[in-house]
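> Once you scroll down, you'll see the structures, which are given as structure tokens.
Nothing in this text is a laboratory measurement; each read-out follows from the coordinates by a stated rule. Fair warning: this is a prediction, and the values are worked out from it, not measured in the lab.
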Structure P
Amino acid sequence: MARDDEMVLRSVIETTIAASRAATEAFDWDAFVDCFAENGRFMNSALPAPIEGREAIRVVAKAWPRVVNREEWRMIDGTRFAIGWNERKYDGPEDALYRGMSTFVFDAEGRILDYEGIFDPAKVAAAFARSG
């Protein structure tokens, strides 16, 4: 890939990342899922198997709890993006946090092709239990 193409793709990926974060912060799961490729894949530590396809991801996303997610660090390498984060239940205490990281792979159009969220489900359950 030529250097100019890499810069264009990085710009497109940054735009998708910003759109997905804005959608997450607004709890707009339709807009979040629209950042995925039609054949996107979603996996996280709480799921027994990956969710395949944008519309299947949309169904699951609408059941997610409301959380406040804060980015701690990020990196982009080609079509890959990784982020470290901390999170708490939306109406939970500030100190009822759990941490994790997420990895993304993007297609040539800048859509999310593959997502994986990695966290300790027991720590999430404990944080939510403290939140009432």
Structure Q
Amino acid sequence: MPTDTLIAYFEEGYHVTATATAPVVGKTLVAISGNLASDSSGNTTFSCATCGADAKAFGVAEYDAAEGAWFGVVRRGIVPITCGAAGDIAANTEVMSDASGNVIAWDAVVGHRPVGLCLNAATPGNDAMIALYQ
């Protein structure tokens, strides 16, 4: 049974399947980590791992996944993402990934990529309601 499950607040049907190239935690940002993955049955998925700090996110992990396991990725909508340890996030703040795939307030540094807009006040370790950019 999956743990730390993401339940979307609103979505437009942008769900894809990925293969974890390293352990992934649900409700965190993930990024493409390699070429497409195929299994012995010919099923093809995206290769993903936890998104790095300031990196371009592919989407949000729907639930925890061990290395080599398939998991769902949400690419659009308004979804819960864990707030990072860098501090509180105010509503209407653009957010980016920290090194753990959690969201933190976007710092507007050139090259740092916002992934969405926080719609509620969020505190570290708790869910932030994020309208994903894509």
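> Identify the structure, out of P, Q, from whose coordinates helix-only ellipticity at 222 nm (-39500 (n - 2.57) for each DSSP H run of 4 or more, over all residues; to 500) was calculated to give -10500.
P
> Given a computed value of 43 for percent of Cα pairs over 17 Å apart, for residues 38-85 alone, which structure among P, Q does it belong to? Don't skip to the end; give the middle numbers.
Details: P: 53; Q: 43.
Going through each structure in turn, the value belongs to Q.
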